Structure P
Amino acid sequence: MKVSVIGATGYAGAELLRILNNHPAAEVVHITSESHAGEPISDIYPHLKGIYDQKLISMKEIDMIGKDSDFVFIGLPHGHAMTVGKALENTPCRIIDLGADYRFDDTSVYEAWYKVEHTHKDAPRVYGLAELYRDRIKNAKIIGNAGCYTTASILALAPLAKNHLIDVDTIVIDAKSGVSGAGRSAKQANHFPELYDSFKAYGVATHRHTPEIEQAIADLSGEKTVLNFTPHLVPMSRGILSSCYAKLKPGVAAEQVTEAFEEMYGDEYFIRLLGLGGYPATKNVRGSNFCDLGWHVDPRTGRVIVLSVIDNLVKGAAGQAVQNFNIAAGLDEKTGLTMAPMYP
């Protein structure tokens with residue numbers, strides 16, 4: 001399969017190239033950057049020297065890119081993928097967007113939270129969270145790759161929502177991310193003296209991943225869902241820990257919670273169940289496409305607490321995109337993604 005990466009100089013784009021380098025069924029034919037067009041990618045990312053030395057081109061060459069590619073991965077900020085989607089809508093080329101433009105069934109929700117007009121409302125798209133929607137992904141023209149916080153949180157809550165074990169209106173998500181989730185562009189808040197030896201919340205009650213999580217939980221449970229999501233910034237480069245709380249429905253026991261997780265994920269390669277009382281750690285999934293889950297039931301409060309960890313750049317972005325690519329291309333879902341986590 002010939003693939004291209006639009007927006008290859010962001011962290012997710014660079015991680016995508018790292019993964020695709022070891023993919024036996026993917027050949028990277030074009031990589032783009034508007035700010036570094038004409039430069040070799042290895043000048044921007046020296047760790048790719050001798051691996052990818054090809055030059056970046058402009059997205060203005062989209063007709064050529066579409067003609068040469070079976071799949072196009074888009075690693076651009078929200079609001080930009082729609083231009084690519086419209087340009088390629090009448091070609092056989094299929095799209096996997098790592099941004100938010102194609103994640104929502106209702107584009108008015110996207111417009112309300114992202115403050116950008118959706119210019120491709122009729123796009124034939126599916127939500128790209130492989131473990132839940134692989135049947136839809138298989139034949140999709142456009143796959144809206146799930147977000148990083150959302151992947152960790154939805155996977156943590158999906159068995160409970162699907163099996164109606166929780167009151168979905170009581171969900172509270174407390175999540176922490178490494179700073180690479182904020183992107184590669186320089187920002188004062190991410191400057192080393194500002195970030196190091198500190199820990200803070202941000203986007204309280206306003207973070208854009210909130211409606212994405214609500215959409216998935218509502219789809220799984222069949223109930224309209226409103227939840228609280230609070231993200232935090234941790235002074236590490238990679239990783240997400242999502243702590244998800246919800247009130248159990250009357251009579252639900254810990255054994256039923258465990259059974260729901262084992263039934264939904266028992267055969268999933270990329271989801272590792274640490275079980276009742278488990279404590280996942282971000283270091284144990286670093287550099288991998290795994291999601292580790294552990295859960296606790298508090299009989300005193302009647303709540304379940306699910307702990308979920310992923311690498312935000314892999315399972316939360318590039319790895320999930322390749323997993324979706326494998327499904328859409330008819331390949332083994334694990335192809336190119338069986339690398340063990342980096343440790344320590």
Structure Q
Amino acid sequence: MECLEKLIWNSCTKESLMKLSVDAPDENIRRKVSDNWDNVAKPIDGMGKFETLTARIGAVQGTDRIDISKKAVIIMCADNGIVEEGISQSGQDVTLTVMKCMAEKKSSVGKMAQFAGADTFTVDIGVNCREKVPGVIDKKVCRGTRNFRKEPAMTEEEAVRAIFTGIDMVWDCKEKGYRLLATGEMGIGNTTTSSAVAAALLECDAALVTGRGAGLSDEMLLHKRKIIEEALEKYKLRGADAFTILKTVGGLDIAGLAGVCIGGALYHVPVVLDGVISMVAAFLAERMVPGTKEYLIPSHKGKEPAVSRLAEALGAEPVIDGRMALGEGTGAVMMFSLLDMALCLYQDGTTFSDIQMEQYERLV
């Protein structure tokens with residue numbers, strides 16, 4: 001575990017990554033949390049998915065006295081070489097611009113996180129610039145990925161380093177007392193990389209999982225799907241292993257977020273997923289380190305068509321259905337607030353004994 005704890009990434013390899021294993025969350029605690037919910041003066045399962053999700057958090061933390069008071073969003077920022085192919089309205093310069101706003105807490109996720117009482121950690125894992133941005137954690141692997149239409153997006157070493165960067169971020173956050181984390185990202189072109197990874201992992205046509213991203217026209221959408229389909233055929237990715245798919249058509253932000261998911265499972269810190277990029281990262285993480293998905297909390301069902309298929313594959317049903325497509329971690333931050341409200345009732349709600357009322361029985 002020394003490699004994981006200290007992130008000596010150059011002593012970590014694909015082989016060491018694939019040897020990682022995670023413990024299952026505590027099922028006794030999960031049942032205890034469910035029993036505690038039944039004591040609250042409400043109908044059985046009256047809080048629906050929130051009873052299930054809080055029980056999962058308790059099982060991950062190893063206690064029915066759940067604490068998510070200290071929360072943070074880990075935002076992975078990176079550029080993607082596939083932007084050269086005209087698959088986005090914006091150029092790569094926008095990634096740097098938004099990352100600077102994130103560092104100053106001026107972007108959407110920064111504003112929302114402040115309202116929700118959560119911190120944000122903006123990470124440069126692969127932005128195409130030489131600039132050192134104040135307030136940004138410099139974990140740059142390289143200055144963006146390569147154009148996967150021409151060559152694989154990353155080398156094996158780059159993909160490994162990005163994954164272990166995410167794992168190490170979770171270690172650092174746990175050491176600082178954070179009890180709940182969320183995934184966020186920024187990178188022009190990353191709905192193309194995530195769609196390519198999703199199509200390969202799910203072994204489906206690119207058209208079924210590729211959406212408009214930040215507002216593509218019909219013509220640009222067809223072009224985007226064509227680029228992805230060509231790459232899947234060129235590299236024979238359907239049926240390939242998750243790591244090969246990631247390094248071939250993925251992004252550094254996706255790799256870093258996969259590491260965050262794996263880190264959550266290794267260090268028993270629940271991780272709230274954002275939208276499609278986070279869901280792709282989560283599916284990659286589960287394929288590389290089985291059991292990771294039990295440590296992940298879904299948040300929202302975004303507009304991108306891959307989300308429903310990925311959620312089904314992960315067995316993770318999102319709570320919020322607002323057709324959001326903002327990214328950055330904004331949907332996950334909204335989930336923070338909902339979880340806080342649910343836990344307020346779990347921890348301090350009126351019990352049946354408080355009102356001298358006979359408790360409902362669980363009959364099914």
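Points to keep in mind about this one:
- Of structures P, Q, the largest value of mean count of other Cβ atoms within 10 Å over residues 100-107 belongs to P.
- Top of P, Q by distance in nm of label points 7 Å out along Cα→Cβ at positions 20 and 60, largest first: P
- Looking at distance in nm of label points 7 Å out along Cα→Cβ at positions 164 and 260 over structures P, Q, structure Q comes out largest.
- Among P, Q, which structure scores highest (criterion: distance in nm of label points 7 Å out along Cα→Cβ at positions 28 and 324): Q
- In this comparison of P, Q, the computed figure 3, 10, 15, 21, 24, 18, 8, 1, 0 for P(r) over Cα pairs in 5 Å bins from 0, in percent, for residues 204-283 alone is attributed to P.
- Label whose coordinates, when helix-only ellipticity at 222 nm (-39500 (n - 2.57) for each DSSP H run of 4 or more, over all residues; to 500) is calculated, return -14500 (choices P, Q): Q
- Identity of the structure behind 23 (criterion: relative contact order in percent (Cα under 8 Å, 6 or more apart), calculated), options P, Q: Q
- Taking distance in nm of label points 7 Å out along Cα→Cβ at positions 36 and 132 as the criterion, the top-ranked structure out of P, Q is Q, with the highest value.
- Structure (P, Q) behind the derived value 25, 16, 15 of semi-axes √(5λ) of the Cα gyration tensor in Å, for residues 44-139 alone: P
Read the figures in this text as sums done on the coordinates, not as results from a lab. Note that this is a predicted model, so its numbers are computed, not measured. Cβ atoms are built from the backbone, for glycine too; each structure is taken alone.
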